[in-house]
Structure I
Amino acid sequence: MLDHIYVFTYIYSMQITTEQLFRMCADATRLRVLMLLQQEGELCVCELTHALDLSQPKISRHLAHLRESELLLAERHGHWMYYRINPAIPEWAHTILDNARTGTAHTEPFCSDHRVLKAMPNRPEAACCA
């Protein structure tokens, strides 16, 4: 019985150090991705490439780093990969990301990223990715 409790605790209480979190946030592209995901909840790769005006390989490389650190979760919906912040990160990490989102909401490039995303034609929820 104790083995099951340990496994359950491990699955649902992801451990990340402050150093790991800040290392992921230290890169401008990864920080922009995290801020969009913190604000939007879940986004497709095509939405991130459009909003940040960066190539798909560059975005995918940064998403891979964020997945490897377990900050992000990925899920396939049909042909498209969607990303969201891992809900199992500790509460202190959620607080830091939320405070960062609040603090950057009216600064560049973060407000432009959000504005460009909102203006994106054919967003996945309305149609397929371009």
Structure II
Amino acid sequence: MYDVVALGKLLIDFTPSGTSPTGMRLFEQNPGGAPANVLCALSNLGRHTGFIVKVGMDTHGDFLRNVLVEKGVDTRELISDPDMFTTLAFVSFSDTGERSFSFARKPGADTCLKDRRVKYGYA
């Protein structure tokens, strides 16, 4: 059924996008996580893809699910956890263009994916 299935990180990258009228830095919400990027690219090329991942049951998790659906990635195994927060990454760029990340997770949902069989006593 699938050409590629991935398990991994799905998060929001907040990237700098200018300053407000009062001089405060503005950030743009972007879907992120290397596995998600690969699946979306493959889906754009006509491949059937699926993602096994966890996000928080929050506005960021809803945004990420919607992006994957729009890109044609199967989200049947995307778990929205009401007890977790979707991981956020704030991106900074050096003068040479190198990226650095500051993650907001305590812990993030993407780091708490567990085998369902363990939860239900099958493993």
Structure III
Amino acid sequence: MALKPVYILVNNLFFAEKIVKTAQGMGLEAKAFDTAQRLVQSAGEREPALVIMDCEGLEKESHQLLKELRSEEKLLKVPPIGYLSHTSRDLKREMREAGCVQVYNKAEFTRELENLLTRYAHGVSYRV
């Protein structure tokens, strides 16, 4: 059985490449998007195992993506994970309330990336 892909909503190409290469190094397919609309369209065609989003750099797009993921029955089980460049309690809380399963600061996210990819790609529960 083929593993589901990982989709990434990010505006920093360097960071997107880091996530994609990490996933590929683990044998996972990963694809970066710059708009929520493109990501949701691809998710409708092929459901991802995980959605990673830049909650600070693409705040408006992240909110749109969370809304779309929660409105599509097929995508309700796709866990969205976010990260922030700087710790902002208000934005972190806001993103969690909007539907993000977990929101990390960027350093934490980078440190946990391989564990997150392993956990979600293999269908381990995302309840923390």
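Read-outs throughout are calculated quantities, based only on the coordinates presented, and are distinct from any laboratory measurement. Bear in mind that the values here come from a model prediction, so they are computed numbers and not experimental data.
A few notes on this one:
- For percent of Cα pairs over 20 Å apart, the highest value in the series I, II, III is held by structure II.
- Parent structure of the calculated result -6500, given that helix-only ellipticity at 222 nm (-39500 (n - 2.57) for each DSSP H run of 4 or more, over all residues; to 500) is the read-out and I, II, III the choices: II
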